[in-house]
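Once you scroll down, you'll see the structures, which are given as structure tokens.
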Structure I
Amino acid sequence: MAKLNDLFYTFLNLAASSQKLGINLIRVAILIIFVWIGGLKFWNYEAEGIVPFVANSPFMSFFYTKSAPEYKEYKLKEGEFNEVKQKWHEENNTYGFSHGLGILIMAIGILTFLGIFSPKIGLVGSVLAIIMTIGTLSFLVTTPEVWVPDLGSGEHGFPLLTGAGRLVIKDTAILAGAIVTLSDCAKRILKNR
């Protein structure tokens, strides 16, 4: 029994000493997610897929030239080609906005990751990641497509998330991670003062 007890406390000591590794792995995860998702913003299907979020957002809709309900007529399935619909997206600034957003998202991921080496740079990245994830989570309030619509099954509305809603809700974990990296950077900056 004493050997099992020693083994348990050895495990606890090991787990307690892994905090720095865990925080840096959060940074790596944010880097991978942000660079990958940001890079996808340069593909038409991804740019077209974010239209409902952006068009319905009071904070972002001004980036588009067309009004919110109009996009529903021009939705494309992932990988679908329709010249008329893609022309509408070009006129809407769908692709231009998506490219700019992609650059911003990738930059935030890189800045957050660089917090491993520079707490001041990481602090900037973490603050921006927090702002971005709060913005993304606001889509749960502004975007009708995040909730299952009433199509007769009796299963619709809150709390039933669509694929779009499930995409958004994962940002709660990114938000928590960004707060952890923010705290770590702030502690390191204060320690080095």
Structure II
Amino acid sequence: MGKINFNNIEFIKSAPDLSNFLFDKKSILFLGKSNVGKSSLINKIFNRKNFMKVSQTPGRTRMLNYMKVDDKFYVIDAPGYGYFKYHDNFEKMMIDYFKNHGESCVLSIVLIDSRRLMSEDDIALFNLLVNYKIPYLIVYTKADKLNQKGKYQVEKQIKDMNLNSLMVSSQTGQNIEKLRNIIESYL
């Protein structure tokens, strides 16, 4: 596909349901609980300070938000789960997406707040991704906020669960370039 210009990103549309989803390009899907830092991470990856609105109120995103990158692929920002007020709608929307993505979704980046570790909701999401054969990478966010004990707990979880994962920080830029390289390798 060639080198990707990560600075070349544009918002395309918000899609509330299957009839509005886009499957015409490869896509990278960003998933995670509300307040996990999805917007901040997307802003950091694509070198845009305020491209994605960082909300102080959990559960603001209600649709799949499509951004086109370098006219080559979509980044899809999914609603955060956990605080989502319309849980049934979220679940239906995501299952519709998973069932119908065909080969367009080449990678799901699942964000976990490194200070919280995994929850039952996270594990249920992994099971869905495995069930629908969608490759995923677990990205532990807010790595800059971890103390030694917290870092040890995350590393133990990664080892115990044999996870394909990466620890990042939107604040310091830790492993952001590595994450860009991983994204490129899936396209």
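For structures I, II, calculate volume of the Cα convex hull per residue in Å³ and state which one comes out highest.
Values: I: 168; II: 112.
Structure I gives the largest value of volume of the Cα convex hull per residue in Å³ among I, II.
Computing helix-only ellipticity at 222 nm (-39500 (n - 2.57) for each DSSP H run of 4 or more, over all residues; to 500) gives -21500 for which of I, II? Could you put the intermediate results ahead of the total?
Details: I: -21500; II: -9500.
The correct label is I.
Match the computed value 19.2 of mean count of other Cβ atoms within 10 Å over residues 64-71 to one of the structures I, II, and report its label. Before the final figure, lay out the partial values.
Working: I: 15.0; II: 19.2.
Here the read-out was taken from II.
Given that Cα extents along the principal axes in Å, for residues 16-71 alone, derived from a single structure, equals 54, 24, 13, which label among I, II identifies that structure? Kindly include the intermediate steps, with their values, before the conclusion.
Details: I: 54, 24, 13; II: 32, 25, 15.
Answer by label: I.
State the single structure among I, II that was used to calculate distance in nm of label points 7 Å out along Cα→Cβ at positions 8 and 32, giving 3.3. Display every interim value, and only then the final one.
Values: I: 3.3; II: 2.7.
Answer by label: I.
Can you say which of I, II returns 0.85 when FRET efficiency 1/(1 + (r/R0)^6) of positions 48 and 104 (r between Cβ atoms, R0 = 25 Å, to 0.05) is computed?
On the way: I: 0.85; II: 0.60.
Traced to structure I.
Looking at structures I, II, which one was mean count of other Cβ atoms within 10 Å over residues 152-159 calculated from, given that it came out as 8.8? Walk me through the numbers before you get to the answer.
Values: I: 8.8; II: 14.1.
Answer for the origin of the read-out: I.
Computing distance in nm of label points 7 Å out along Cα→Cβ at positions 24 and 168 for each of I, II, which one ends up highest?
Details: I: 3.7; II: 2.7.
Result for distance in nm of label points 7 Å out along Cα→Cβ at positions 24 and 168 over I, II: largest is I.
Laboratory data are not the source of any read-out in this text; all were calculated from the coordinates shown. None of these values were measured; they are calculated from a predicted model. Cβ atoms are built from the backbone, for glycine too; each structure is taken alone.
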